[in-house]
Structure 1
Amino acid sequence: MSDIDATLRWLDWWHSGFWRDAHPSWRQALPFPAPAAALARVRGAALRRRLGVADAALPRPQPQLLTLLALDDDARSLLLALVAEICTGGTALPGELKIWCRRLAKGLRPESWLPTPSVGQTPAVTSLTLLQARYPDCWPRLRMAFDHHDVCRCPPSSPALEPRRLQPLWEAALWQCQRTLTEDGEEHPHVAT
């Protein structure tokens with residue numbers, strides 16, 4: 001994908017793609033039925049306010065975030081499970097993936113820099129909280145790509161974590177997610193590696 005293509009995809013997502021491609025669980029939060037989406041293109045600012053998305057300057061394109069957004073819902077769920085397994089363990093991933101996650105956790109040592117998750121916090125919420133910390137400026141839009149119920153259980157503000165810790169965590173999990181999908185025969189040719 002060229003820089004121009006990535007920039008155009010980023011601009012489209014920032015402007016309206018975040019709600020157009022929202023997880024199906026967000027449909028109830030949208031103030032109109034799907035056929036009225038054309039109206040939202042004209043009244044984008046009103047829609048963003050309704051969804052709790054403040055108008056903000058367009059940040060630089062984030063290639064890793066564009067790659068994540070290109071995944072389908074099942075792949076995003078796998079990605080969240082991988083991150084949760086790396087950080088806290090206890091997910092229902094297959095043995096081979098659990099081994100890979102444990103090996104990566106030995107190198108990243110997340111237990112030394114991550115806050116302890118709340119009691120009863122699901123793996124998805126744990127991962128979403130880390131995604132929120134990784135992309136705080138994009139979170140109001142990014143959250144709509146995930147299950148509404150899980151997003152609502154995330155803390156209102158992200159924990160203060162160093163990006164240098166979070167970036168390799170998400171890069172590795174995204175790589176493994178793409179690798180697993182490719183091995184399972186689910187190709188994502190539009191996803192940058």
Structure 2
Amino acid sequence: MANLYFLMASLPTLSVNDDAPRMPYPEFLKQAHGGLGEQEYRRLLSFDLQNIPTDLKGLGNVEKKFWHWEIAVRNELVKLRAKAFNMKEEEFLHTGVDIDSADIRQTALNAFEESDPLKVEIELNKARWALLESERTLEYFSMESLLIYSMQLQLITRRSLFTKELGEANYQKEYELILGEAKTVLMENIR
């Protein structure tokens with residue numbers, strides 16, 4: 001437990017408005033590995049933004065609440081997109097999570113209606129951050145606080161990968177690819 005106190009006290013503060021992590025995520029994991037037991041470290045590693053668990057049973061309270069919320073928002077986005085594109089939503093929905101919440105519906109609707117992908121990501125991250133903060137206990141030196149810190153650092157790290165310039169370059173690349181394919185199809189139809 002003393003190692004957890006030292007670990008938490010040594011971590012830099014984070015803000016939802018950070019554009020880049022104040023500590024690289026791999027460095028955080030390295031420090032955490034030295035300050036946690038093997039079971040706690042495995043729990044920390046499994047709370048990974050890139051890997052949504054397929055089974056939410058057996059998760060701790062923080063992880064369970066976060067993933068329920070995340071899946072519920074994604075399911076709401078699926079429903080909105082399926083309706084917009086006249087598709088069936090069932091094959092895209094994550095089953096086993098059914099949260100009926102006006103806040104979740106509003107978060108998904110705001111994301112769906114925004115045309116700028118970077119703004120969508122920023123707003124979804126703010127909502128994720130607020131959820132994590134609502135789960136923070138008064139006990140700062142706890143495993144739950146470390147899990148929240150870990151996910152917040154992952155959100156900042158993910159956010160740092162999105163830049164307007166990179167987004168425009170990727171868009172241009174995809175646009176040229178689609179345009180090239182369209183020209184190929186057009187030329188084949190002319191023959």
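Bear in mind these aren't lab numbers, they're just calculated from the coordinates by the rules spelled out. Here the structure is a predicted model, which is why all the values come from computation and not from measurement. Cβ atoms are built from the backbone, for glycine too; each structure is taken alone.
Taking distance in nm of label points 7 Å out along Cα→Cβ at positions 49 and 81 as the criterion, the highest value among 1, 2 goes to 1.
Tell me which of 1, 2 gives -22500 when you compute helix-only ellipticity at 222 nm (-39500 (n - 2.57) for each DSSP H run of 4 or more, over all residues; to 500).
Details: 1: -15500; 2: -22500.
Corresponding structure: 2.
One of 1, 2 was used to calculate Kirkwood radius over Cα pairs in Å, giving 17.6; which? Only structure 1 yields this read-out.
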